[in-house]
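What follows draws every value from the coordinates through simple rules; no lab data is involved. Worth saying up front: this structure is predicted, and the values here are computed from it rather than measured. Cβ atoms are built from the backbone, for glycine too; each structure is taken alone.
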Structure P
Amino acid sequence: MRLRCFVAVDVEDLNIVRKLTDVQRELASVGTRLKLVEPENLHLTLAFIGEVPPPIVEAARRALGEVSLRRFKIRLVGIGAFPTINRPRVVWVGVSEGREELQVLAREVRASLKRHGVPFDKKEFVPHLTIARVKSRGEGLARILRGMAGSEIGELMVDRVRLKKSTLTPRGPIYETLYEKELE
């Protein structure tokens, strides 16, 4: 049996979640087909591990246990899209303050995973919070994204990282925390 796993910072602050769902509602109002990230699934991915057997999951737990950094705040600001606003496939919220600290955290997590022989996606870490996947583009999406480019969402305390299991279902993924490491 293989488990689909990733390491993330969950978004649990209810004020931030409410603001993000308000943004999602506004995006959905333009008639574009979107797959919105469920409020309980909002997170910043630090490392995507993929489908691995239980011994690798255990190694990932040990790796996260060795991460030793101080907690810090990030500021979620700006709405954008990958690959571009004119051809959006993923809609995200950016990180302004705390961006460097988040990059250091991702580097530390990835280095520890590597030391423990845990494979992970080698794509460069770009601090962002995915809020929607675009299923089909509507005319108004690029316009509304441009209008939201400077949106202030708020501050979020990064005080723990989690090893998450992702079970894919037709209605969307179900996430479960397998291990949690509190930051100092």
Structure Q
Amino acid sequence: MSKQEKNSANSRTLRSKAEERLKENKKSSDMSVAESDVKKLLHELQVHQIELEMQNDELVKANEAAETALRKYTMLYDFAPMGYFTLEPDGSICELNFTGAEMIGDKRISLVGANFKLFISEASKPEFDKFFKRIYSSNSRESCTVKLGQDNKPLRLVYMEGIVLSGDTQCLLSVIDVSSFKY
């Protein structure tokens, strides 16, 4: 006999014993249920039902508020005018928004898992490497200016700020295209 069958058999045995004991208790105490007891019980059940309906209404409102906030912050993240990236310590991309994908010149879904360093121009890689090390060693916001570009795509000058929050291993990186800025 399997463990599940034993548990089921034990449950049936326990139930039948409980029913027998209830019958004995009813016989010994000769309890008659008064009409007032039934009314009190019905009243309590109705009050409890209304409480549950009120709690359900509150949960529905809270869920709607959470969905509204999620839509708002998803729009804010995905369509921000600057690129947002979440990077692993090895430089691989965990998350990015649409602007970040456009800056790199590829679709967002194909960039997840790719190494961000592949999109830094050869001339800017030493600067980026120093910046990336500072982020992880200082635990404070760091910044740098580098050029993004690869595979004969035009280079674009970008300003980056990054931070690693304490207790986390991922780097939050914001990237602004400053190619068209006049200095």
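Out of P, Q, which one gives -18000 for helix-only ellipticity at 222 nm (-39500 (n - 2.57) for each DSSP H run of 4 or more, over all residues; to 500) as computed from the coordinates? Of the structures listed, the value fits Q. Given a computed value of 29, 19, 14 for semi-axes √(5λ) of the Cα gyration tensor in Å, which structure among P, Q does it belong to? Checking each candidate, the match is P. Set P, Q, criterion mean count of other Cβ atoms within 10 Å over residues 82-89: the highest-scoring structure is Q. A value of 34 for relative contact order in percent (Cα under 8 Å, 6 or more apart), calculated from one of P, Q, originates in structure P.
Work out which structure the value 10.0 belongs to, where mean count of other Cβ atoms within 10 Å over residues 42-49 was derived from one of P, Q. Working through the options, I get structure Q. For distance in nm of label points 7 Å out along Cα→Cβ at positions 34 and 146, the calculated result is 8.3, so let me know which of P, Q that is. Among P, Q, the structure yielding 8.3 for distance in nm of label points 7 Å out along Cα→Cβ at positions 34 and 146 is Q. Looking at structures P, Q, which one was mean count of other Cβ atoms within 10 Å over residues 74-81 calculated from, given that it came out as 11.5? Source structure: Q. Which structure, out of P, Q, was distance in nm of label points 7 Å out along Cα→Cβ at positions 66 and 170 calculated from, if the result is 1.9? Attributed to the structure labelled Q.
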